[in-house]
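Down below are the structures I want you to see.
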Structure P
Amino acid sequence: MGTLVTTRNLTNPDDVYAMLISAHEGLSKAESDALNARLILVLLNHIGDPQIIAEALNVARG
């Protein structure tokens, strides 16, 4: 089992944010929502650990 990383873990977060915003350019609201859903599923699969995912969901909900 891993541990959820909640401290800054990106070497250049502004570039990553720009990539995310760029991926949404030209999309309708529905297409943008679908992209977000697919991205979440891809990243959840990458994480693979249900306990880490549950912890991340709790953190995200505040």
Structure Q
Amino acid sequence: MAHEISLERAQEKAHQAEIICRMMESYPDRMADSEITAIASLLRRLTGDVAAWLIEEQAARENQQ
């Protein structure tokens, strides 16, 4: 993968995911099923990229030791 995203981009994506989760906590009864599906898809993309970056970063740090 060779760091497809930067630390700053990973931070931004994690922050966006956090904001979405906070919105879902605040307004769970106001969302239609289609909106929840769309939000779940967005969260998957945001958190998946961050998780992949963190896994790669951890492996790189372990290899340096």
| request: Work out which structure the value -28500 belongs to, where helix-only ellipticity at 222 nm (-39500 (n - 2.57) for each DSSP H run of 4 or more, over all residues; to 500) was derived from one of P, Q. | output: Q
| request: Can you spot which of P, Q the value 80 was calculated from, given it is volume of the Cα convex hull per residue in Å³? | output: Q
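All of the numbers you see were taken from the coordinates with simple rules; none came from a lab. A quick note: this is a predicted structure, and the numbers were derived from the prediction, not measured.
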